[in-house]
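S.K.: Each in structure tokens, the structures are laid out below.
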Structure 1
Amino acid sequence: MIRRLLILSAALAVAGTLLFSCQEEERVPVLTLPNTMITAAGGTQTLSVAAESPWTLSVVYHDNQTGWITTSAVSGSGFESVTLTVAANDSDSPRSAALRLDTRSHSIGLELTQAASALHSMPVWMELPVPQDNPDLCFFTHDMKGGQYVSNSVSGTRNWSFYWDTNNYVSHWVAYPLNAGLLEGNYGRYDTFINDPLLDELGMTQPYLTPASYGGGWTRGHQIPSADRQKADSNKSTFYATNMTPQQYDFNCEIWAKLESKVRVYARNCDTLYVCTGCDIRNPLGYTGNKSGVSVVIPSAYYKALLRRKGNDWSAVGYYLPHSAEISASDFQLYSMSIEALEKKTGVDFFANLPAFLGKDKAAAIEKADPNSTLNNW
């Protein structure tokens, strides 16, 4: 009898050990989603759940916005497919959340990020400034064919980006990378001023500059110069109305043109030069007539913010030029300054992503550097 009790006790102990082991050895469940980086438009995807025990699914939001993610199931058992629906993001800020899966023994998460509204969101590119909190300003990027840039895999190399003012009909700035490779070619000038197809597709108003300039003696001044893009399609895009501003003729053809030429020299002598060219429309010189279809603001000044990378060496310099024929014969180097000084002049926070790549202290030192010392090494 005692022997039977001992055998039974041993058997129960083994069974208990096996049961405990099975519970402890449950494999970690898996959540699979085709795209965790979600566009501003939102949409539906199939979320795959793989678990060895019953599970519950929940959403953990990382900001004050809630309810923009829904799932067709919040619980289940084993392997299942769940429909995930993400609402459109109409704001100018990205948002994020995590999907949380809880099983008997495990809890795992899957991070999701949704881009901001397509007209306001900006990629992580070194040439881009910090976006402004202004619903009248819209962000776009062209590819090298002159259409909309989507991604490296779809659109290849980005061409130029611009921040369009829907009230004043100019781009506050145009930003783009520049290097020896991007300067290759000898296309010359397309020389026909045409509507930007990105704005046409959205039914947005732009000045019609094809038959003539703005009127009143103001020339159609480029922000990204024609000479900076010397392949046929990319050069054509530099003649889009979104790249133009009303410029005084002597200013455009003299001091501004000389600065543009020097920027290309800088670009050929480094790995990449990140360029942000813009116009200051605070205290404007006035507005053009409606010969072009709309009245366009006449900027009071123009600027360039340049960030140079050569190997691991980074440096930067800025230029701020009053929009006046009186300085047309002057040396543009008289108008050089640090990026920090240019930011104070323009109210624009340049090179938004520099601190994330180099650290805040190093980025700040680059932006404060004396322009004369910087240019000696360019």
Structure 2
Amino acid sequence: MNAVIGYYTTQFGELWEQSLFQLVEEAIHGALTSAKLDAGQIDAIFYGNMLAGVLDNNLHAPAKIAEIVGHHLPVFRVESACASGGMAFHLANQYLNAGAGKTVLAIGAEKMTDYSPEQTTRALAAAASGEEQEAGLTFPGLYAMMARSYLDEYNYTEENLAYVAHKNHFHGSLNKKAHFRKEISVASILKSAYVAHPLKVLDCSPISDGASAVVLSADAQLTKKHKHAQILSSEVATDSISLKHRKSLTEIYSSKLAAEKAFESAGISPTDINVAELHDCFTIAELFAMEAIGFWKPGEGGAQIKEQSTKFGSGSSLIVNTSGGLKAAGHPVGATGIKQIGELYLQLTGQADGRQVEKATYGLAQNVGGSGGTSVVSILGI
């Protein structure tokens, strides 16, 4: 069975003194050092990135990455909006399953803060449908419509959403690599300015720079030499890119489908998961994820989150977004899906200093592209 045997992430945040490929190089060398390997032992690299072709006019990243590692190995660029990192991991795992190589590296990276907010927002909107873009919708607006539908349908308020950010900022305060390492009260979240009603500034993940990398191996002899987490499953599902064609605005259906396939393939159920890294690009998205994956029933999320049962230190059997999630750890979109896998690796191998979940046996990562057009759900275990 394939396993994750190494992980490294750069700092996430406003990294103005580092270029995209400097971050990539740091992450690659860090992951190889973690796995005690040199570049010559890697059979292929899968690189997740969304925005470089739009913001940086740079699309031929594979050749640059080969230049960085100094070997003539195959390098594949993967783009799936904000699920680019998760998709890179999924394809790296499939590559090993196909027997095309023994040990590969999956990396995700993004450089977003060197550009104006208008440029970055416009680039991110490329993951929405053409009709939505022509109507002037950006992702805060799209998720705001989904949030409004959810709050109205289940009779919740903006306070219910605020508890997601409150929890994840607490987790971010425990993560040295997080963009934001500061706890935030529910009251402060509710006082923050609106971005798109009912979502406020503190309901939204930040614009971040960063890179993360994991080493995957199908080599049993190599795996035995390392702390490792087995890859039990990695599944992908898609849905309409346009909200108007969705069956419902109060769920991420692609995540539901991907999770069902992932649990079936792994041979476990939602109740077995101890740690989960979920795609909380906006606070409402974590509630959608908890319900779509089967941790909570549809409509329960708004009430359940106020119990803070998924918070580190609660003693619950499931702790969510120990890294701080996208909300506090940051969201360099191409890197996010890899960082999620890396956090699971740290938790399952007992290396999550300061936020280690006791007796963590199974972990799940959910990475979403756009407003739910693509979802990648992966399950790791020990």
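S.K.: Match the computed value -6000 of helix-only ellipticity at 222 nm (-39500 (n - 2.57) for each DSSP H run of 4 or more, over all residues; to 500) to one of the structures 1, 2, and report its label. The partial results should precede the final answer.
M.R.: Working: 1: -6000; 2: -11500.
Considering all the candidates, the number was obtained from 1.
S.K.: Identify the structure, out of 1, 2, from whose coordinates volume of the Cα convex hull per residue in Å³ was calculated to give 184. Numbers along the way, then the final one.
M.R.: Numbers: 1: 184; 2: 120.
It traces back to 1.
S.K.: Starting from the value 14.8: which structure in 1, 2 was Kirkwood radius over Cα pairs in Å, for residues 220-315 alone calculated from? Could the numbers behind the result be given before it?
M.R.: Numbers: 1: 14.8; 2: 15.2.
Label of the originating structure: 1.
S.K.: Given a computed value of 27 for relative contact order in percent (Cα under 8 Å, 6 or more apart), which structure among 1, 2 does it belong to? All intermediate terms of the calculation are to be shown ahead of the outcome.
M.R.: Numbers: 1: 12; 2: 27.
Among 1, 2, the structure yielding 27 for relative contact order in percent (Cα under 8 Å, 6 or more apart) is 2.
Read-outs: derived from the displayed coordinates by stated rules, not from any lab. Everything numeric here is computed off the predicted structure, so don't read it as measured data.
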